[in-house]
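Engineer: As structure tokens, here come the structures.
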Structure I
Amino acid sequence: MSKYIHKSHNVSVLIYHFVCPAKYRKAIFKLKTVDEELKNVCLEISKRYEIEFLEIGTDEDHVHFLIQSVPMYSPKRIIQIVKSLTAREILQKCPEVKEQLWGGKFWSNGYFVNTIGQFGNEESLKKYIKNQGIRKYQRLHVQQMTLF
């Protein structure tokens, strides 16, 4: 669940919906090991950067990220961090992916980004992400509410 982020000079709630396709639109997210590694790397990113993954969902050839961050990070910088770190770790730990993606790149160059608020709220976007894809939606991660 999103929350207000309090800094010394600002308070913000910035939530982004990113869609990132795999290189060559290969169906690499069918592999359980890739899904699990993607989730683990994203949770590690949350610890190192001020980037919270509210929800991560995969289809066969692309990933939906629902991310909350601080104003210090632009959407371009957020996706640059996420794509570079996830690509490096997945290619290292899942050698079967390297065979399918012979160019040595994991992600396609492009991405889609939308802010939450103007075209829908957080719940409607979660429902949209859940209903995407041709196979059954697989929720890799959802942030739990904390008391303190």
Structure II
Amino acid sequence: MKQFIAHRGNTEGKQPAFENTIEYLNHAYDLCGGLECDIRTHNGKLYFGHDEPQELVDTNIIMQDNWFCHAKDLESLGTLLQMNANCFWHQTDTVTLTSKGYIWCYPDIYVIDPRAVWVDFEDKFANLNTIGGYGLCSDRLPVPASKSPCKS
């Protein structure tokens, strides 16, 4: 079964006003069971947010299965690792390993491995069955949300 991973909580295209907010992330996780979120440190505390801190991190939700925490700074990475959260940090690496052993692929890099997560921001995949790894991280479900359980 392939896993859809909602990038910043998106399931129907980019929604910058809602991305990385707790309510939006929880909705996507409830819908799909897989999520990528951005986490950064501000004044010694973890916050959701890509470019700036938005909302304090709820440590209970990020410890759930299939939460992929993208540390946006090295301080956040250290804290997430101490918590044993599923996390990663990268810049433009071809691939990076998450703390739980997943292979997080850069967009347009497609490692064929049962632990590989492909990243697609251009809607290249019509369905999850074409993924040669664990799952797909994207801003949009490969099919409309009303027709997809987010796993195939």
Structure III
Amino acid sequence: MVRRIAWLFVGLGLAIFAGLSFVLLSPDSRLRIPAIAAMVTFAAVVISHLGGIEGGLALREEGGNERTRALSLVLSIVPTLLAWAVYWLPTSKLQLGACIAIFIAVLGADLWLARQGLIPSWFVDLRTAATATVCVILGFALWLL
């Protein structure tokens, strides 16, 4: 049941990203500007959430060893700080590009945590598929700007 819920959440998130990208096809700046802001904001929220997942994994005593869990806890704050820093970038293009890079970096951290025994294989599959799709959507949005 948890796997289905996780995939449902991913599907909903991807639908939000795709819908916002679709709005960017409009020539009307009254639609495009809020869609760009919403896309950057939603990406930052999702990235922060991914950091929270890493923190939650660190609290599970049955996964990995103490050192690995401590590293996971330290890693968990990085996505949130990077997502916050995205807002300080001067252009929407830089913000979306940074979000793509952060999604990929967080996936890399998750893959490392999976090798350490903290993340189950089904979640790695979910994260890989979700990250690839999000990066394609954000890349398309970046191209539309």
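Please treat every number below as a calculation from the coordinates, not as lab data. Small disclaimer: the values here were computed from a predicted structure and weren't measured. Cβ atoms are built from the backbone, for glycine too; each structure is taken alone.
Engineer: Thinking of I, II, III, which structure, once P(r) over Cα pairs in 10 Å bins from 0, in percent, for residues 8-79 alone is computed, gives back 18, 48, 26, 6, 1?
Structural biologist: Derived from I, not from the others.
Engineer: Of the structures labelled I, II, III, which one yields 3.1 when distance in nm of label points 7 Å out along Cα→Cβ at positions 72 and 112 is computed from its coordinates?
Structural biologist: The value was obtained from structure I.
Engineer: So helix-only ellipticity at 222 nm (-39500 (n - 2.57) for each DSSP H run of 4 or more, over all residues; to 500), computed for just one structure, reads -29500; which one of I, II, III is that? Spell out each step's value before the answer.
Structural biologist: On the way: I: -11000; II: -4500; III: -29500.
Value -29500 for helix-only ellipticity at 222 nm (-39500 (n - 2.57) for each DSSP H run of 4 or more, over all residues; to 500) corresponds to III out of I, II, III.
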